[in-house]
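Asker: Several structures are given next for inspection.
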Structure I
Amino acid sequence: MLQMAIAPPMNDKNALIQPDRDQAAVPIHLVDKTGLEQFVKGLSAPQRAALAAQKFTGDGYSYAIVPDGDGWFVVSGVANTESLSSWCMAKLAEVLPAGTYRRVGGEPGPALYGWVTGQYRFDRYLAKPDEEGPRVLLTKDVGAIAPVLAEAEATALVRDLVNTPAEDMGPAQLEHEAQLLAKLHGAEFKVTHGDALERGFPMVHAVGRAAARSHAPRLIELTWGDPKHPKLALVGKGVCFDSGGLDIKPSSGMLLMKKDMGGAAHALALAALVMGQRLKVRLHLVIPAVENAISGNAFRPGDVLRSRAGLSVEIGNTDAEGRLVLGDALTRAGDEEPELVIDFATLTGAARVALGPDLPAMFARNDETAAELLAAGEAADDRCWRLPLFDGYREYLKSDIADLNNSSSNGYAGASVAGLFLDRFVPERLDWIHFDTFAWRPAAKPGRPKGGDALGLRAAWGLLKARYG
């Protein structure tokens, strides 16, 4: 079983940020291009020579080691010393020797988060994991430590779950992770599978029924909080591996499909933040967990599926399975009449074509909610981009024999069309946000290693803190 969900992502995550009590530490000087000349003037001739030898120009993420008597200090370039980002010191956390460090002339502020996430490692399958000691950053803003570590741990949870191969992260293991989270926070926990799943969540059952018994489908629910508080529903697509079904993907298309449960990982991580920070909400977490496999009983192109909502769905493409399981899950979430519904899903390649790997597509019914979310993303260095739920594209989901088709007959506006499909399963009166996220980073950036990653998580968390914190 995966052990990273509750355990810290490093040997001692809490040691990576410590209160500054004037203990010994290596100084870090952050400079931008406008202040570089003045900074250099204050150095000795040997120190200026050391900077010149390392060709330090103050560019972002650049750094230099400068001798200082019997010791040394670090100089690092940032875009603006007055407005730090989450990532401006993350490169240092990755490359500096193990030890304790302190920013000179100011607090790290938002850079605390990137300092922690930059030291994330997924080493579950390595015979000899990297045992290099931690880089510790000091701060006098003691109140910032716990919130930063909570967000970093939530991000590590997403990364751990997504990075784990499907053989070790099937529906049963995803259930186990949710159960661990429920036990940790004293939440109610429920799982539906077998005949009950076929009756109550027929699209979840249809998508997952071809998988081996060890990866059998299930609908996972977690409930937490005071029933008198506003109801919040979090829903995550938990397709633990997607072969494409009978409309099988090419081998190249399957290589990253262990990450197709990235939506569930985001929902679990956000639920962990909500419960850990004890937001005043009645939380309902819903995860449909399946493997879209191929066998004699796999659902077929042309089949018509019944849904929990009562709508019939013609299958135009078995590789558009995520929206099917989400349809039943969103219907279940709507049963409780929540004030806000947020779902996360690695839903369409169209969203990646439109926005690339770094920007999760966000859809919202309510303009004010969308604006709040976009602002929260900007503030947390977790930008999102709103795409439209354009009514004119609803016709792309028409079926001749059912209430709707699960895929469009053309290649236009694929992310929006998928969002419109989900929209049919969310009661009209509800405030609803849908994330079409990649959950993966194809190339490393400071604080963001290659592999599974949280995209949209901190934006959603910022919105929830502002509303219910």
Structure II
Amino acid sequence: MTDFASLLVPDRGQQARPVDLVDKDSFAAWLKKRPAEDRALLEAQRFDGKTAYAFAILPRGNEFEVVSAVKNATELSPWCLAALAGKLPEGTYKLAHGQPGKAALGWLLAQHRFDAYRSKKDDSERGPRILVSGEPARIEATVRLAQATALVRDLVNTPAADLGPAELEAAAAGLANRTGAQLNVIGGEELAVGYPLIAAVGAAATPERAPRLIELEWGKPEDPRVAIVGKGVCFDSGGLDLKNASGMRIMKKDMGGAAHALALAQLVIENRLPVRLHLVIPAVENAVSGASYRPGDIVRSRKGLFVEIDNTDAEGRLILADALAKAAEGQPELIVDFATLTGAARVALGPDLPATFVNRDDLAGELEAAAREAEDPIWRMPLWDPYDEQLKSDVADLSNTSGNAMAGAVYAALFLRRFVPSDIPWAHLDTWAWRDSAKPGRPKGGEALGLRAVWAFLEGRYLQG
């Protein structure tokens, strides 16, 4: 894990190279104040102050200054320093005016690398680029947020051969050991009896990749109870309704919901949020063998509803159904779940926007406001009641799909809603957990999408409220 704490340090008057931030509106006035040799250097480097993330070097004897163009020099985004952190020479830097604020996160994450499987490490990692900040109160919080984001990326990027249900359990155990949280893992016959949908989805896996329910509890019993649930399908072949090759290629990321849930739990605990946390992760591999569950099978859920299996590739909602039922038994005042649940959500919103379904308008408003503040976008989608009847089955209480090619993300959310009591506020984030192309501070691969939004919401409600 990257040592983020060494990359963002308090300002104690130490020597640091200055970084000036300009935008298209402020560049001309800034340029007028610069000496003639600087203007010539900037012209030679074709720096016009308009191209976001572009920067130029201004030599000062044996040292240098930096000027960088950003979209808005007065309201820094989380990513406006990321290109600098990824490209500048190693050393210590400080903003010439103001404080990094949100931008410190991008500075940190731009220096994170997932290179466990490279025999030769990334040549661009020349050494640490340290940012000096005059906001000591924000430093630890920013470092923790970077660590949580990197945790999601690392877990999602790890090949399925090296990250199965046992490794998800180990990640939860590591968090429990570090923080004093209580870990409980259910498998085998106890899982088959108490969580039959989870057991059915994971039945085809080899014994060392057997399904399990992972639970972690932390906090004071008298504090508000909050449940966080994450889909942990460590690899999704589609089951007997087998995916094609392109559909299966990045299905190592199908445990992205569990990665988000683990990272959010880590933030809750490390920031000492005054809640009684209940983390629930159903961990399975949706494999193919003679023990696979089949289309047409009917499985009784933990809640008691009988579910007819219409499609074995709609497995995420099945394991979440049992997990949500378990979370609801603790009577929390809030349930949040993360899941890489439907391709339909990506068709509707693309890769960057988690489709968010919420059963309370006030809760939706709080989440959306927090997402805007954190600059971690989400988009609310409807729990459209008239579609609920499409989940009917001729022989069971409900089917796991609608049989309708349209509104797939909505049908999946409506299925999950059947397992959440109507009196418990609930938010479901159908996230991609993946970045298809790189941006500054955000490499291609596993990505936390919606994590910062939900954390900002929880922090605002329980830590600052």
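Asker: Which structure, out of I, II, was mean count of other Cβ atoms within 10 Å over residues 263-270 derived from, given a value of 31.0?
Answerer: Answer for the origin of the read-out: I.
Asker: For which of the structures I, II does the calculation of mean count of other Cβ atoms within 10 Å over residues 191-198 return 16.1?
Answerer: I
Asker: When distance in nm of label points 7 Å out along Cα→Cβ at positions 143 and 159 is calculated, the result is 2.8; to which of the structures I, II does this value belong?
Answerer: Corresponding structure: I.
Asker: Given structures I, II, which gives the highest value for mean count of other Cβ atoms within 10 Å over residues 279-286?
Answerer: II
Asker: If distance in nm of label points 7 Å out along Cα→Cβ at positions 71 and 335 comes out at 6.1 when worked out from the coordinates, which of I, II was used?
Answerer: Derived from I, not from the others.
Read the figures in this text as sums done on the coordinates, not as results from a lab. Here the structure is a predicted model, which is why all the values come from computation and not from measurement. Cβ atoms are built from the backbone, for glycine too; each structure is taken alone.
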